[in-house]
Structure 1
Amino acid sequence: MRMGALLLAAGAGQRMGGPKPALPLGGVPLVVRAYQSLGEAGLPTIVVTGAHAAAVRTCLPDVPHVHALAHEEGLSASLRAGLLAVPAGWRAVLVALADMPAIAPATHAAVACALAAGALVARPVHAGRPGHPVGFGRALFPSLAALRGDRGARALLARLPVVEVPVDDAGIHLDLDTPQDLTAAEARLSTGGPR
C-alpha cells in the first residue's frame, strides 16, 4: 500500500520562546530529526509549515513543503493544509509532529505496517500509554479535514476502532514544548537515552 507522512511543523512554539522546529537537539534541528526518522522508515514525507516557515525551510530546503495559511487556528489547520497536499496515490498517512523528534524509525514502520494490514487508524503504545505518530486510512481524510481548533484528532479517535501497536520506544511520549523539556532531552541524549 502506498502511503506517506505529514510532518506538522507549523506551530508558533510560544512556550519554547522561538522557532521550535529549528531548535537543535544534539546539534540537529528538531524538525530534521523527525524528518530523518520518517525517511529511515521508508515514508515519503510532506512538511507542513506555519509560524516559522522560513526557519523550517532553511532546515529542510529540498523536501516537499506546504504552508498552513491559517496556522494560528492550531493543529487542525496544519492537518487540513497537509491533507490537501497528499498525493492521490497515498492510501494512508502518518501524522507526525516536529516537536517529537525521538521516535524511532521502527515505530513509524510498525504503524505503517498496521495500516497496510487494513487498520483504519493505528497508533503506537509503550508502557500501556498510546503516543505518536497516529496513522489514518484515506477513508478518514474528510473527517480529519473537518476538525477545528488545536486538539488534533483526539475526539475523532475516541469514536474509532484504533489498532494499538505495541512498541519498545519511549520516544512516542517525548514531546518538547519548553526550554526545560529541551534541556532534559539533551541530557538524556548525552547519556545514551532516546535519540
Structure 2
Amino acid sequence: MLPKALTETIEALSHLPGVGPRTAERYAYYLFRVNEKISDNIAGALSRLHSGVKSCPVTFALIDADEELSPFYSDPERDKQTVLVVEEPLDIYAIEQTKQYKGTYHVLGGALSPIDGITPEQLHIGELIKRVNDDNVKEVIIATNPSVEGESTALLLDRLLHEQNPELKITRLARGLPLGVDLSYADQITLSAALENRTRL
C-alpha cells in the first residue's frame, strides 16, 4: 500500500531498540515531510558511524578513528591508579557529567548473562586484570548496573581481582534512594539498598 522507499525506511527504523512498527511509521513519515537536508544529514552521519568510531585498546571507551588512546586515559591529569569499571561505553559520560571523578575508566562490554550467551570470556575482564598490574592500580570502583546481571558481574570481578591482587582496594558505587523520591514509590530492592548503605547524619 505504501511507496517502496517509505516501506524500506519504516523497516530500517524498526530495527532500533524500543521502536515498534507504529513508531517507525511516524519517524519515517516525519523524515519525509521535513526539509530534505535533515534526512541527508542523518543518512550522512550514519554512513560515517562505523568508519569514524572505534574502541580504545586500553579502556575500551569509544574514540575517534584517528585517535590512538582515549583521552580519559592519555590525559596526564587523570589518575591511572584509580579505575572505574562500567558495562557500556556510554555509561562513562553519565559519570563525567558529575565532574567529580578524575580517575580512568574500563568498559567491560556488557554484563554476565548466561541466558543471552554472555560469558566472562566475552567481557574485557582479562584486560582489566592486566591494567591493574601494568598501571599499579590502587583502587577499582565497580559501577555495573543494579541488576541481577550487574550484581553477578560485580561479584565475579571482586573475586578475580582479589585472587590476583589481594591488597587491591575494590569499591562499589553506593545505591539507595534518589533525591526527590517519595518512600511510598520506592521498590523493595532500592529500599533494601538504601537501608544497607545508610550513613550517619
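Taken together, the values in this text are just the output of simple stated rules run on the coordinates, not laboratory data. These figures come from a predicted structure and were not determined experimentally. Cβ atoms are built from the backbone, for glycine too; each structure is taken alone.
Thinking only about FRET efficiency 1/(1 + (r/R0)^6) of positions 7 and 71 (r between Cβ atoms, R0 = 25 Å, to 0.05), which of 1, 2 has the largest value? Mind showing how you got there, number by number?
Details: 1: 0.95; 2: 0.05.
When FRET efficiency 1/(1 + (r/R0)^6) of positions 7 and 71 (r between Cβ atoms, R0 = 25 Å, to 0.05) is computed for each of 1, 2, structure 1 gives the biggest number.
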Check your understanding: Taking percent of Cα pairs over 20 Å apart, for residues 119-182 alone for each of 1, 2, which is largest?
Key -> 1
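Rank structures 1, 2 by FRET efficiency 1/(1 + (r/R0)^6) of positions 39 and 175 (r between Cβ atoms, R0 = 41 Å, to 0.05) and report only the one at the top, that is, the highest. Before the final figure, lay out each step's value.
Values: 1: 1.00; 2: 0.45.
Structure 1 gives the largest value of FRET efficiency 1/(1 + (r/R0)^6) of positions 39 and 175 (r between Cβ atoms, R0 = 41 Å, to 0.05) among 1, 2.
Using the calculated result 16.8 for mean projected area of the Cα convex hull in nm², pick out the matching structure from 1, 2. Each step should come with its number before you reach the end.
On the way: 1: 10.0; 2: 16.8.
Structure 2 accounts for this read-out.
Assuming 25 is relative contact order in percent (Cα under 8 Å, 6 or more apart) as calculated from a single structure, say which of 1, 2 it is.
Computing relative contact order in percent (Cα under 8 Å, 6 or more apart) on every structure in 1, 2 gives 25 only for 1.
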Point to revise | Among 1, 2, structure where helix-only ellipticity at 222 nm (-39500 (n - 2.57) for each DSSP H run of 4 or more, over all residues; to 500) as derived comes to -9000 | key: 1
